[in-house]
1. Where does the value -0.67, -0.86, -1.22 come from, among I, II, III, when log10 I(q)/I(0) by the Debye sum over Cα atoms at q = 0.13, 0.16, 0.24 Å⁻¹ is the thing being computed?
2. A value of -13500 was derived for helix-only ellipticity at 222 nm (-39500 (n - 2.57) for each DSSP H run of 4 or more, over all residues; to 500); which structure in I, II, III was it taken from?
3. Quick check on the output: 25 is relative contact order in percent (Cα under 8 Å, 6 or more apart), derived from one of I, II, III. Which one produced it?
4. Comparing distance in nm of label points 7 Å out along Cα→Cβ at positions 21 and 61 across I, II, III, which is largest?
Structure I
Amino acid sequence: MSTMTLERPTRRTRVTLEEFEALPDVKPPYCVVDGEVIELPSPSYQHQWCVGSLVILLTAFVQPRQIGIVMAAPADIVIQRSPLRIREPDVMFFSRARTG
């Protein structure tokens, strides 16, 4: 298999997980659907405000109960390895059972 080097993916570029992980850490929001990198539009200020508010509310519920952790983007979540599917959810909850 040939190795592909990407400085910045085009609108649609087919990649493997290893190639995606090799991309620069600072990049616009992307998702990967069936190995194709799809650049997403930047979120609006209203969207970001809603995400921040949701993280605060969920954390206020989750932390005192010690039932897991709440995180906000950016964090790439591998949904499927083949064909590659990666999403970057705005808000994530990981249960205590999954985080140890």
Structure II
Amino acid sequence: MITSINDLCKALSKEAEITQAEAKRILDALSNVVINEAKSADETKIILPKIGTFKVNVRQAYTARNPKNGDPIDVPASKKMTFKTFPNFVDMINK
């Protein structure tokens, strides 16, 4: 079971026949690419072939109400990221 970055690095290094240090650099680079791409665009898709798609959605700023006293609260705009697996990915893990 992979429960940490170290476990993932070990599995990746074994599968790709590279060192754990190289696997860690690859995972760090992948993380940085996903984060930087998500930061740079308002709405974007980041596709990981054979696995799935990260999608960044922008939530517009709006005014909400405090449920205790009814005072208005300004909620700033924010980004939300979702991940959806490809159907083939689900089929592959169920074989």
Structure III
Amino acid sequence: MTTAPVIPGIPVATNVTITRAENADLIASATYRGGIEGNSVWQWQRIGIDGKPEVIERATGKVYTPVPSDTGYAIRVAYTPVRHDGVSGKEVKSEPTARLNFKG
């Protein structure tokens, strides 16, 4: 029998998805594996008609509230899994939403 500590693998994210709440907020979720999760990173992005992503400044939580300037854009979220000791895995992106039509 060994007494060596078990070392977790590199963090891995799967099933990165977005759901829409009744109040129109977008809620991100993912499956995390690779030890105890630390400060994993969420970053919301707008996707224009040309397919190019644009980072949404200060949109770094699991919940994003769309604003009028999101009209005509699809939205996706990028998730980078981070273990409690700071080791990061590969960024994984959700599928984009349908293009938004903001009704304020």
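No lab work stands behind these numbers, since they all come straight from the coordinates. Only a predicted model underlies this, so the values are computations on that prediction, with no experimental measurement involved. Cβ atoms are built from the backbone, for glycine too; each structure is taken alone.
1. Traced to structure II.
2. Corresponding structure: II.
3. Checking each candidate, the match is I.
4. By distance in nm of label points 7 Å out along Cα→Cβ at positions 21 and 61, the leading structure of I, II, III is II.
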